[in-house]
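Listed next: structures, encoded as structure tokens.
What follows draws every value from the coordinates through simple rules; no lab data is involved. The structure displayed is predicted, hence computed values, not measured ones. Cβ atoms are built from the backbone, for glycine too; each structure is taken alone.
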Structure I
Amino acid sequence: MLASYALPVEASRGRRYPEPPHPYRDDFQRDRDRIIHARAFRRLENKTQVFTRRLSDHFRTRLTHTIEVAQISRTIAAALHLNESLVETLALAHDIGHPPFGHSGERALDVAMRAHGLYFDHNLHALRIVESFEQRYASHPGLNLTFEVREGIIKHSHDYSATEHPELAEYLLDQRPPLEAQLIDHTDEIAYNTADLDDGFEAGLLKLDGIRRGVSLFDRYLSQVEKEFTAASAKLKFNEALKRMLNHLATDLIDNTARRIAESGVQTVEDVRHHPERLAAFSPATDAARAEAKEFLSRNLYHSDSLRPQKADGEKIVGDLFAYWLEHPETLPADYQERMGEQGAPRIICDYLAGMTDNYILDQHRRILKR
């Protein structure tokens with residue numbers, strides 16, 4: 001049974017274009033399935049999470065990361081008696097707006113757009129994907145997702161100002177999102193803080209002693225594991241400690257969010273929406289440990305000398321192609337050229353590049369620029 005502060009599907013504000021109900025799936029379940037069957041979701045398979053496939057083909061991609069976020073999210077939603085279908089849908093959709101080459105590609109697109117007084121935001125791009133780019137139905141444009149899923153796509157990680165984004169006015173920018181959406185930013189961090197330690201260690205870019213010095217939560221659990229499993233291999237000890245770290249983060253998020261809900265006195269979704277701050281949160285001690293792990297990864301992995309060449313290559317490829325199509329817009333696919341008069345060349349080129357997989361953008365760069 002759902003908690004009183006959860007968002008039941010019957011309370012949904014519905015779809016932009018009304019549709020008859022499905023006989024055995026509710027609207028949030030249908031939205032989940034629409035995301036899974038979207039081309040943008042399939043493309044996550046060939047988009048970088050941290051490591052490009054030029055290094056290895058067994059590290060996380062955007063797709064496998066997304067699946068892990070969905071699994072963690074459903075577990076936590078169930079423990080808090082939230083709407084699991086809505087949470088799962090938002091988890092599956094949370095990264096569909098990311099361009100190729102991970103955060104390097106995102107940064108390169110944003111730099112290119114700011115030269116034209118514009119910007120790139122992967123959450124807002126995700127909204128554009130589900131609202132218009134995905135054309136699968138004869139009866140309406142886009143995926144026609146429910147209001148709550150569209151709202152969660154843009155508001156799950158931070159709040160937008162109505163002054164700066166008047167185009168988003170319908171999404172209740174003066175209110176907090178439901179708890180189902182609030183969870184996603186935290187489950188995203190649980191997933192990548194643990195997974196990136198795993199992939200970084202597997203790649204040999206992170207050393208065990210360095211992780212122990214820099215990530216106190218991991219060190220605490222590895223010390224326990226070393227006492228319990230003295231005969232286990234080093235890798236199995238690492239895996240066990242990482243599993244316990246993940247469990248600690250998830251359990252703390254459940255317990256602390258439940259405590260904050262109880263102390264706030266919220267009883268309904270409207271109470272959650274009008275609360276002065278978001279209620280989903282880690283405890284102060286665990287949040288400090290989370291921030292420590294994130295800072296360690298940023299310093300020792302994301303911005304490491306080892307990954308700098310791959311990031312520089314990605315940024316250059318995005319920049320090169322953006323400049324080329326700005327100078328030769330007539331070489332873009334016909335459907336993109338058709339939208340150029342309405343939205344301008346920079347935005348259309350950005351849309352085209354953001355939708356590409358790593359493999360496709362590399363092929364385009366080689367074919368067009370002979371590099």
Structure II
Amino acid sequence: MSESNLFLRMLAEKRFLLADGATGTNLFQMGLMTGDAPELWNTEYPERIAAHYRTFVEAGSDIILTNTFGGNSRRLVLHQAQDRVQELNTAAVQILKEEIAKAGRDIVVGGSIGPTGDILEPNGPLSIADAADIFEEQARALAAAGVDVLWLETLSSKEEVEAAVLGAGRVGLPVVNTLSIDTNGRTMMGLTAADIINLQPNLHPHPVACGTNCGVGASEVVAAVLNFFNAAGEEQEPIIVAKANCGIPEYVDGKIVYNGTPELMARYVELAMDAGARIIGGCCGTSPEHIKAMRAAMDAHIPQEKPSLEVILRDLGTVSKGAQAQLAGDLSVEGGSLGGGGVRKRSRRA
């Protein structure tokens with residue numbers, strides 16, 4: 001892997017990197033409707049996608065993800081676009097690179113790769129080998145278009161991570177993988193922060209960074225970061241990614257609105273940095289306004305001790321009993337009603 005790679009170079013040069021915010025939330029504000037495929041906008045409304053990227057360039061993000069979360073053939077088949085993987089992923093990257101070229105500073109292009117939407121064997125019908133091929137097809141399209149890193153996000157099971165890393169890893173670019181911890185301190189398929197950390201050394205190729213995105217709010221993500229490092233021990237120094245949802249979703253006038261303020265997300269950045277995360281951004285509900293506040297907080301932050309549970313609860317809000325138990329070293333608390341093997345429908349990154 002070339003040392004000229006921008007993502008690796010920025011990781012080496014900077015202690016912390018600020019990622020972007022939500023894709024779906026921004027696009028809904030521009031007219032995207034529930035059930036629409038955001039990836040189709042890469043060719044249908046390229047000016048809107050450019051405007052979306054531009055907001056995060058202007059807000060100060062060091063890493064911006066492409067509008068390709070659902071850009072694999074398994075997801076695109078829902079929109080009769082399974083044969084357009086190359087076209088749609090290429091368009092997304094080209095639009096982002098054009099916006100970055102206007103910025104006058106280095107910004108990492110992260111090729112967003114989301115789940116296939118299927119449950120993998122042995123719990124579902126899709127084999128690891130077939131899933132890896134699906135992930136590889138999208139990863140090759142993103143790499144050919146010029147991304148700096150392949151960013152696997154909102155994953156949930158061991159098998160899904162293995163397939164995604166295997167497929168994306170064939171391309172030769174740095175790989176990042178993040179899972180959504182959203183079920184009482186676990187992913188929907190039962191993985192704890194410790195499970196995620198312990199999985200990383202067994203993945204091929206070894207991801208450059210791992211972490212968590214989406215989930216149920218900033219407090220849970222900071223708790224997960226602490227649990228990642230508790231599991232890693234002193235012998236490991238993982239590069240941890242934290243991309244929290246902007247507060248908790250609420251229904252207001254028939255629409256989903258996230259209740260996190262710029263002030264809350266700025267405080268989240270400070271606590272995530274102190275917890276040990278090196279790449280910090282936002283997921284669902286995180287607007288450019290939030291990212292701007294997070295940029296200011298990151299740049300001005302004076303390092304403190306690792307945050308205690310009490311500080312997280314006081315400043316960010318509720319932490320699930322499962323995550324609290326993991327902080328205390330008790331892994332006997334199950335992941336809610338889904339336990340270690342539940343299955344439910346996966347949502348698109350908003």
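Compute distance in nm of label points 7 Å out along Cα→Cβ at positions 24 and 48 for each of I, II and report the one that scores greatest.
Largest calculated value belongs to I.
One of I, II was used to compute helix-only ellipticity at 222 nm (-39500 (n - 2.57) for each DSSP H run of 4 or more, over all residues; to 500), and the result was -12500. Which label is that?
Comparing all candidates, it corresponds to II.
For volume of the Cα convex hull per residue in Å³, for residues 136-303 alone, which structure out of I, II has the highest calculated value?
I
Comparing I, II, where is relative contact order in percent (Cα under 8 Å, 6 or more apart) highest?
Answer by largest value of relative contact order in percent (Cα under 8 Å, 6 or more apart): I.
Name the one structure among I, II that P(r) over Cα pairs in 20 Å bins from 0, in percent of 33, 62, 5 was derived from.
The value was obtained from structure II.
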